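Structures are listed in the sections that come next.
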Structure I
């Protein structure tokens, strides 16, 4: 089956490549954890959506669950993270001292708000 084959192919391609820093958004992604090796890689995490600001969530509940093929728990992943990159001021998963705030200024310098009174709704997912 192709789906089960490609993680092994990816691992083989990365086998001779030195990876010092491993960046992870989905903390419980088993394919990422099949590549990540805490013995010689430093882990850095970044926001994966609403789990950073809404609790309880899949990362704050059952932190003792195994999230990868190497028997690593979610709690250990959170503890191993050297820093967590975020656009938010607070976080439900990581302690404040691990947060690195990424500036999120999406307003261009020449921005002018529409004055036609209409509302625009945008859903990001």
Structure II
């Protein structure tokens, strides 16, 4: 697993964000990140809008100190899901709080392992 300082540039929905990742040595890349291990409701539902707003509020509260922790495949590379998004966990550097866990704790997302029906 790798860790990168992350700037959230857009919140797509309750489980997807666009980021600018600082790779070091003045190298920055923009990547769409799927929050690992969770599934939030679709954004065209009230529950989906509530989940997205929770992410907006969490990001505002924890910016600028947010870190992306990527998920590794068995081969050691960063994992991507079927739509090409990197999988990762966003944490607040100050407290170590995970956005992924916070969404589940708030009842706005369900645990998801990438298999079975999504909500």
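In table form, for the structure just shown:
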read-out: Read-out distance in nm of label points 7 Å out along Cα→Cβ at positions 6 and 86, computed value 0.9, structure in I, II; value: II
read-out: Winner on distance in nm of label points 7 Å out along Cα→Cβ at positions 14 and 94 once structures I, II are ranked, highest first; value: II
read-out: At a computed 13.5, 42 (Rg and Dmax of the Cα atoms in Å), which of I, II; value: II
read-out: Distance in nm of label points 7 Å out along Cα→Cβ at positions 38 and 54 from the coordinates reads 2.9; which among I, II; value: I
read-out: Distance in nm of label points 7 Å out along Cα→Cβ at positions 46 and 110 derived as 2.8 - corresponding label from I, II; value: I
read-out: Value 21, calculated as relative contact order in percent (Cα under 8 Å, 6 or more apart), assigned to which of I, II; value: I
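A short reminder: the numbers here are calculations on the coordinates, not readings from a lab. Everything numeric in this text was worked out from a predicted model, so none of it was measured. Cβ atoms are built from the backbone, for glycine too; each structure is taken alone.
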